[in-house]
Structures are given as C-alpha cells and as structure tokens.
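Next up: some structures, all given as structure tokens.
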Structure P
Amino acid sequence: MARSFWKGAISFGLVYIPVNLYSATHSATIDLDYLDKRDFSPVGYKRYNKRTGKEVEWKDIVRGYQYKKGQYVALSDEDFRRANAKASQTIDIQSFTEATNITPEYYETPYYVAPQKGGEKVYALLREALKKTGKVAIANVVVRTRQHLAVVLPEDDILVLNTLRFADEIRSADDMGVEAPAAKGAGLSAKEISMAEKLIDGMSGAWEPKKYRDTYREDLMKRINEKVRNKETHTLTEPEKEAKPKKTAEVIDLMEVLKQSLAKGGKAGRAGPHRAPAKRHAKKKRA
C-alpha cells in the first residue's frame, strides 16, 4: 500500500475524524534530459554555496527566509508546525456548498483521504452525508508548508480532497483583456445553434476516463525508437519546409459543415479510433 505523506484530522463542528492523505496523481511525462549539442553530453545542475562556490549535498540544505538583504532566518519542519500546530494537522471544514458552484479554474491538485484506525465510522458518516445532500465541503488545510483552500467530496467509497486556488490567484478574462463575441455579434442563426446542439447530443455519452490516453507520449516514444534504429541519435532533425498557404476568399459554410457532421452521427467524436485501454492510472482532478 502507498505511504501517506500527511497525517491529521478532518474537523467540522465538534466532529473530529483522524485521516491520512495520499497523492492521487503521478507524472506520466517522458523523462528528458538537457544535452550540450556540441558533444551531446548531459547538462548538470549543481546546488552550490554562493559564498564559497562549493557544491552542497541535500543533507546540508535547509530552508530560509531573507528578512533583510543577505540575512536569513533558518526554518525547520518543526518551525512550520509550530507556526500553527492545529492548522498544519487539520482539514478544517468551513462550510458546505453545491459542487457546481466551484468553477474549473479553481481546482488544483487531488488527494485521497483515508481514515485512520478508529475513525472509520465518523469518516463514513461524513461521506454518506455528503452523498445524500449532494454537497461538498470547503476547508482550509496546510499541505507541504503552504495553506490551501480545499474541497472535500465523495467519490464512491473514498473521500477526495482537492486543493483549490484562492480567488486572488485567478486572473479574470477582463483583467487579461480576453474577449469573445456574443452569439448575436458572431452572426449565429437559431438554425446553426439548433444543429450544433443536435451534434453535441449525438456525440454525448457517459464519462469513461479509461477511453482516453496520452497518445502523443506514445507517438513521441515511437519517434525516439525510430531514431535509435536509424542510428540518428545525434542528428538534430531540421523542420520541414512548409508550403505557403494559398490565398483564398472561401467562406466556410457553417450549416453545410454541421449537416455533414450530423450525417456521420458524430461517431468519430464519440467512438473514434481509441487504442487498447491502458492499465488503471490514478484518477484525474475533478472539475
């Protein structure tokens, strides 16, 4: 069984539930190193003492806060705990709300919450109450020296804690100057909207996460293996020359495109050429 990285308790009202947290995700990226293109040797990164220039081993590294130029306060794990022992060991539920009230941009990182010995009954009580009411819990929690806003929600028999971004961490579209046209301003007709709705209905189905895979990662590994087979390991592939796009005054007939898509029944989008299902991976972030 995986090891928990956090032990503490869920607290709401006078209810106290001893729990452990487990990471619910893992990285599925290809491990790439930086190389010096002159001789293809790996490029290393050293942790070094900026005063002496000597390399520093991990066992000799501590964290510190620069309270004035060149002056630091050294901090240990115990300092982080003593800053607020209760906050560092408690998932402190502040309120409950509908899950749909939390929009996707707030969701950050998911964790599985499991009960410690003796906390099973109260854990099950919270889980079942959330299921029955259709609500999720909004909480404060300190994870790895940083306080997070979080949501606690039931997923089958497990409670999931998903850290959330604070409101001041999210830029609004207005702040970014991002604009999108209204339906009327874009010149959409009622028939086009109706046909798009039918296309969406035709491509709709149950959420089946196992159907979806990172096919680009697999394709990149094929490209890597191809270069190995062809003895091109030190060949830096040049980009292909792209043909200049032909100038055209063609205007897309949106209705015709929608009709053609409906005629195909949306099958390509709904049950397209998926590859064989992969082994079960950690569940993804819910939104």
Structure Q
Amino acid sequence: MGDAVPHVLIVGAGDTGLSLATMLSSAGLQVSTLNRSGRSIDAATALVGDLADSASLMGLPSADVVVFTTAPPSRDDEGYRTAYLDGPQRLLDALPTEPARAVLTSTTGVYGADDGRWVTATTPPDPSRSTAAIVVEGEAALARRIPTTVVRSAGIYGPGRRRLIDQVLTGVVGVTPGMPARWTNRVHRDDLAAALALCVTHPSPPPVAIAVDDEPAPRDDVLAWIAEQVRVDLGPDPSPIVAPTGKRCRNHELKDLGWELSYPTFREGYTSVLATL
C-alpha cells in the first residue's frame, strides 16, 4: 500500500464507517474519515466534504485505500448517483494522487432474483429497480478506474438499528397467514465493519464479495422469534413455506478470506440488540 503506515480514507462514516475506523486504527493504520458533518472518532482525522459538491473536496490528503460507506442522501435516483456513481468519481478526481485501491460498500439489492434462489458473488447482477441499476453502474465505473473490491451488503442491523424490534413491540407488523413467505438476508453492523476491514488489509481481496450472515431466514420467522423474546403475540402462525419469494445469499468469498462472524445468525445478533433495550 505504499507507506509504512498505510492511510485509509473512509468516505461516509456513519455507524458502519466509524466502526471500521475504530478497527483499522486499532490495527495501527492511519485513518481519516470524510463526511458532511465532520463526524469521526478520536483516533481518526476528521475531514469535512460532500460527494455532491466538488469544491468541498478540494485539499484532501492522499490515501492508499479509500473505502466508500456512503448512504444515499435521498432515496431517489439522484441520491443513488451521488452515493455510488458520480460521488466516488468526484472524490477520486479531488485526491492529489489516485489510491492503490478502493473498497465499495454496495447492496445485495443489485440481484433481482425474487423466487427464493441462492445467489453468490459470481451471480450476475440483475437489478429490478432504477436505483439498483445505478449502483451496478457505479460499481463498474469505480472498478474500471482503480482496483476495487465491491462488498454487497444485505440489510444492516445492530445498535440503534431496531426497526423490526420496534415493529413487533408496537404491533405495526404481524405474520400474515396465506401470504407467501419471503426470504431475507441480513448482517450485523460489526460483522460488516469486520468484512470491510478484512478487504482493506488483505493483500488480495476478491473483486466482489457478499456480506451476509450464515442463515437466510423467512421474514416471518425472524419476526416470530423476536416476538417470542419480547413476549408479544403476533397472532396466528405463518403458513408453511411452499413457494417463498426473495433470495438467499451466500458469503463464501469473505469466509475464504478468513471472515469470522460474531453474529452468525439473526438469533445471536438480535439477542445482542435486545440486551441493550
């Protein structure tokens, strides 16, 4: 990576990015974070900039590796272009030298499968929404420019991310007899950060990896398990799984790198989250 102490620039620096910053700085790397608010950790250098505004990115330091953990500023096409396509290109244009490589946090939403099939990192993307198509375009644009590892993440949960728990507690959601089951995939925030750290520090990470835990699960099963833990009655049991929709994602590439999950299934992960309530 060039310098004796590699410099990693983390762009976005939300919860996942700050967890990654903590892991990398603890491992002895030089870390900077870049976001619009200057949010950072004590061990990192806080930089302020906006991927939508080229002028705000002037004067940034060189970096050996840049990690994009950017969330779209809005859920429309324009927001996704800023986070995944135009924004990363603006950032690279602004840096005084081009990084040796990049890690891009992407999404399993680029796989359009909705018939319960298994998908892997080698499954061709088949986006069913315009925003997912923009993500795929951004992945390719970044990879054409510098060596890139794309980490396609499933739904992230963990501290402060308790949407399913709140839906169970407030009775907003329940299982629905007679409706098709839907496969869901997820990853705990800390496990995602560990996956990104591994891709930053490994000498030869793969071009694409999927960050999910070891057990895809029907959404109703996850809701029912959470309800049992918090002693809430969701009503009738869900129908048997006959023809579930959604997709099931495999994590082989990260496991082959040595990724060890702290939360291998939703049970361990949500047990941890519930313990903080």
Structure R
Amino acid sequence: MTNPFRQLLRSAGAHPPVGTFLLAASPLVAEAVGCAGFDWAVVDMEHAPLDVGGLVGMLQAVGNTRMVAVVRVPWNEPVVVKRVLDAGATTVMFPFVQSADEARRAVAATRYPPEGVRGMVGTSRATRYGTVADAVAQARQTLGVIVQLETPAALDALEAIAAVDGVDALFIGPADLAAAMGHAGHAGHPAVVERMARAAAQCKALGKPIGTIGATPAAVAPLRAAGFDFLAVASDLTLLMRGAQAAAGALRTQEVGRIVHSVDEGTHTDAPAR
C-alpha cells in the first residue's frame, strides 16, 4: 500500500498536480468538484464548519472520484488528529507550523507507538473496519504529513522543518504570510511572492516537495513558474460564487440591453399582446 498523495506527487512529472480547497462542508459539492477534473483537494476543518462525523461523508464523496483528499486539521493537536485518522484520512495538513519541534509533534500525532502517540483502535474506517490485518504495520507507509508555513519566522526555519523525518511536503499559506509581512489582503504583493519563490527554491535544493494556493489561475501562474510542486486554486465556495455572480450579472446586463433596445424601437416587449 502507498500513500495516495505521495503517489500523486511522484507521478506528476512536469505538470504540478492541480487542486482546490473544499470549504462548503458538502459531500455533494465535494463529489462534483472531484468530477470536474482536480487532482487533489484540501478537505478543510480549520475554516469550514466541518466536524469528524461530517468528515466521513466528505471522504466518502471524494473517494468516489479520482481526486485525492488531503485533510487540514483545525490545529496541531493529537486528539483531533487521532479522530481524523480513524475517520479514514490518509494525508493530513497541519496549519501554522512554526518550528522543527512543532513539525515533529505533527508527525508523532500520526504515528503509533513507539514512534508516536497515536491511539490504537482495531475497528475503524481507517482499518476498513478491522479487515486490514497489518494496518498498524502499514500506517507509516500509507499516512502522509504536510506542514503549513504561514509566517516569515516559519520560512526562516524551513530547512530544519523540511528535515524532520516523516514530513512529506511543505505548504505555504499566502494569505497568512502576507498578513504577517504587513500586507494583509494582498497575497500577490511582490514582497510576498518573492519570499515564496525563495522558499520554493530552497525546497528544490533540499528535494522536499512544496505547494501553495492562488486566488485565480492568473495568480497561480507565477507560483508555478517559481517551482512549486503542487498548486491549489481558490475553493469550492469561491468558484461557486464567481460563477453565480457572473451569471447573475450577465443576465441583468442582458435584461437592461433588451429594455433599452425595445424603447429605441418604440415598443415594449413586456406589454401584453393585443
């Protein structure tokens, strides 16, 4: 058995896997996004209204598509991680990791003793309800860890964090990094993009995969050029809102244009036929 996200990175070649974030906490939306052609998605528990029970439905929905699920936990907290893993998460993203020590704690939360602190359970979704006889032995190979760096201090510690055994990949959160650098609301600020590009170059030299997210395909383009290994664009809710607003705006524009045209022609198409 192999970790699905790790395998995705290995098989990507010259084309970084493309993903998005799932914030709607809706299995139906998650399944639809998976059918849209994304390679991977973050099932978000940090900012989305999603509990462990809801997570199971999300993982079942995503599992019905080719899209690989990464679960972002709300915090680097072993009890939360234990429940998320028992629910069937195979790759966990840890937000706001600031140091190598915090990265080690994240890895430990995903490992059974003596390597870590994950609690033992025989029958769970993770063990296919007890039918995988060697689930404990396989866990180290099948579980992935991504740590999220969101401040200049975290990026300063990048090399030490990347060297932690069990960390599969790093992920830069541009919005929080921009805020920490004094550019809140401006993730595309040149200073932020430049700092992210330096981090990508560091990871390339270290041989450690690194990913990030952009608000739009245009925002993602320079990040791809900078050498990021996996990329996300927006979220399910953002993509939904953009499409909905564009459709509503276009229809309103068409309606205004129709009325103006009718007035110019000396008629009103909404008038009853005689």
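No lab work stands behind these numbers, since they all come straight from the coordinates. Given the structure is predicted, the values throughout are model-derived calculations rather than measurements. Cβ atoms are built from the backbone, for glycine too; each structure is taken alone.
Of the structures labelled P, Q, R, one was used to calculate helix-only ellipticity at 222 nm (-39500 (n - 2.57) for each DSSP H run of 4 or more, over all residues; to 500), giving -9500. Name it.
Details: P: -7000; Q: -9500; R: -13500.
This figure was derived from Q.
Given a value of 20.2 for Kirkwood radius over Cα pairs in Å, calculated from one of P, Q, R, which structure does it belong to?
This figure was derived from R.
So if we calculate mean count of other Cβ atoms within 10 Å over residues 36-43 for every structure here (P, Q, R), which label has the highest result?
Details: P: 8.5; Q: 13.9; R: 20.4.
Ranking P, Q, R on mean count of other Cβ atoms within 10 Å over residues 36-43, first place is R.
Quick one: mean count of other Cβ atoms within 10 Å over residues 100-107 came out at 23.1 when computed from one of P, Q, R, so which one is it?
Working: P: 12.8; Q: 23.1; R: 19.9.
Only one of P, Q, R returns 23.1 for mean count of other Cβ atoms within 10 Å over residues 100-107, namely Q.
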